[in-house]
Structure P
Amino acid sequence: MTVTASDVVQRRELKTPIPGPRSQALAERRASVVAAGVSSTMPVYAARAHGGVIEDVDGNTLIDLGSGIAVTTVGSSDPRVVEHVQQQVADITHTCFMISPYEGYVAVAEKLAELTPGDHAKKSALFNSGAEAVENAVKIARYATGRQAVVAVDHAYHGRTNLTMALTAKAMPYKKGFGPFASDVYRVPTSYPFRDPAGMTGEEAAQRAITMAEKAVGADQIAAFIVEPIQGEGGFIVPAPGFLRTIADWCTANGIVFVADEVQSGFARTGEWFAVDHEGVVPDLVTTAKGIAGGLPLSAVTGRAEIMDAVHAGGLGGTYGGNPVACAAALGAIETMEQDGLLGRAKHIEEIATAKLREISAKTPAIGDVRGRGGMLAIEIVKPGTTEPDAALTGAVAKRCHEQGVVILTCGTFGNVIRLLPPLVISDDLLLEGLGVLADAFAELA
């Protein structure tokens, strides 16, 4: 009998300690053949996953509050994704769009033109990873403007390639020992309401960044200003209202390409198709990946047609970019988001999860901030009564949740943020049970 992902029971059940004997055996095999630089958050090895649950090789079922870092927004092995992929893999696995194109690539570009912010003419180029999308957005902006400088912000994370490491703010573990990095990349302050001076508005934070960019670089030298509308690895930082709008308006006034990196925040994750939609901001270019294809590797740069078309023929592409199977998966994932109302589901998750997190916070002086949108939520952990980060407690709480069968991720420049990225198809009961385990961990350890 063939066992399918839909057979994964939607409950938390621990049959062995975490990790179990089979996971431990796999860890021993891994140690001799997998590079030590590739680390894992959880000490368990997954066998199957579906909905809001991951089943490991020992038969333990874990509540998934990580979605493979915001990838399985529609749940792992979503039925529509599986159906689209099975059909596609039987027809074409690869021809390379640059050699013999196919309809799936065009269909994904059509959906991107429809869903991304703004009603202007848009075009897309497809790639494999978020870092590739960001790197190509910079290439396109430089080509279109004839300028070289690129501005990023504090706490940014944009990837692990050489150029995107330069854009990324955090040294360890992403940049340490890997330089020298790409040149003509500059950093300015962002809007971080929890750590900014009391009362600082989004407009004031934006002007602080703009002033530094003008003084340190010069507006007429800047090709692109790139920002995550909600920062991911940097700590799920939601900028104060007005920050994104002020930056975008300044870019428009100075011929700078405004790039929204929506790799982690895009595709229904925050309760809108894209996080910039909450602010009514229309970027010149949008980079996407992660949730776009239900778990298969696909990314995109989508933007104003005149900017995207500036690059000469052959200047964009890659052997696997927009692979037909990944494109089929994306069409299935988007179909699920649309037909199953996952934007509304994300807003519902925000409502019930934020209420629970604020309840935990009220009992836990070490929680300094609760923030986020939709299914992209976080708590920042500090020494009580201060803003001093407490990375040790953060790690201990996450580890305790792992031991109890709940997948919890950490992030933040200071390593002191717990982030929640549940699949948007998770049930309320599973979500609240997972948050209950988190509450117990704080009660015991904080």
Structure Q
Amino acid sequence: MTILEHGTETCTGGPTLPQIRRLVTEVPGPNSRTLAKRRSAALPAGLTSGSSIYVAAAGGGVVVDVDGNSFIDFGSGIAVTTVGNSAPRVVERTTRQLGQFTHTCFLANPYEGYVEVCEALNRLTPGDHEKRTALFNTGSEALENAVKYARAATGRPAVVVFDHAFHGRTLMTMTMTAKNQPYKATFGPFAPEVYRVPMAYPYRWPSGPENAADEAFAQFRLAIDTQIGAASVAAVVVEPIQGEGGFIVPAPGFLKRIAEFCRERGILVVADEVQTGIARTGAWFASESEDFVPDIITTAKGLAGGMPLAAVTGRADVMDAAHPGGIGGTYSGNPVACEAALAVFETIEVEGLLDRAKDIGEILTTGLSEIASDTNIIGDIRGRGAMIAIELIHDEDKAPNREAVAQIVSYAHAHGLLLLAAGTYGNVVRFLPPLSISDELLAEGLGILRDAVTAVR
């Protein structure tokens, strides 16, 4: 695997950009501020961004803004550019496809790229059973259609989801999402037959992390058997590591017990791997590390290197249950996006990025542990592979410290490091660097983070 060299012109991903942090103006700079004024006149106020900079180029482990500032990228466009922004194989294959045709609609005139992507996902997803895959545009679409497949296959209406979950912003997935603000407030009424149960959240489980799996499972079982009715449940939908909810890793064994329970009652298990899938956690899918095999698995984000593509992969009998013409979309499985996905698969395999994700995870957790040893505001460090987070607290009572997150993210941006916040309580900083980032940039980013934590008032 080629690892980026700090300060060189060569990188495994993106345009040929110097892999350095460089600030040449204040942040945001004058060109970004000009674009912000144009934006305020043209875009609705509710469409917000986490950063004030406007991007001109990105690649490897850096993002360059319109003022020439170069930032270390610890966000990957929210876990999308996992193989690197504008990764060479992605650029090559999509460019070639653009010259051939940009769209026919697979429902009207199909093409090989769509079939190839489905074959690859059938091979890569957990389980050795016969599978089928359908392609869509976004993670939300994938989850919507996973529910449709589950209902068609079982003849049941109910869907069970978890506390702290995030599944999207469409009507159904917004209903499935746990957090009210900003995702659900003022947008109701919501879809019927969606029920919520506790997540085995070790750090915040009331009786301690050692009890989280047993007690959360007991509540889950009670809710389905006595309140909802197992015979009414089509699917239980769960993120193997909860993303927007704060990178919550369920207590060991919890997911496998959920899967066993569901199979005893004819309930399908849907793994939402939109954020965790496609090499992010050091495996192709986070479900593998939990030793559980979902009936249906959804992917998006890192699937196509920045191109809009999502997928639902599931047991053949489940996926074949939907009637002809009931599933699809005009742009679903766009040919250019399919070529991007095939390039992503190739890049991960050729460059050994599963191992690289594990290496990045070790670097991040080691660095974060050192930072945590000098402060009392980092309550928890968690995650897997290149999907790591810190939860910030005020005191020993674990009161969420949302203010510290805002200060840290703001300080980091001003000093050339792009970070993302998360968490049900807004008190989590998450780290999602591209797998093409160098060790040197990781270390430099952690140094800025240390300064940011020290600066918290």
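None of the figures in this text is laboratory data; all of them are computed from the coordinates on show. Keep in mind that what you see is a predicted model, and the values were worked out from it rather than measured. Cβ atoms are built from the backbone, for glycine too; each structure is taken alone.
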Notebook entry, point to check: Which structure, out of P, Q, was mean count of other Cβ atoms within 10 Å over residues 148-155 derived from, given a value of 23.4?
Noted result: P
Margin query: Of the structures labelled P, Q, one was used to calculate FRET efficiency 1/(1 + (r/R0)^6) of positions 124 and 364 (r between Cβ atoms, R0 = 30 Å, to 0.05), giving 0.10. Name it.
Written below: P
Margin query: Taking FRET efficiency 1/(1 + (r/R0)^6) of positions 180 and 236 (r between Cβ atoms, R0 = 30 Å, to 0.05) as the criterion, which structure among P, Q has the greatest value?
Written below: Q
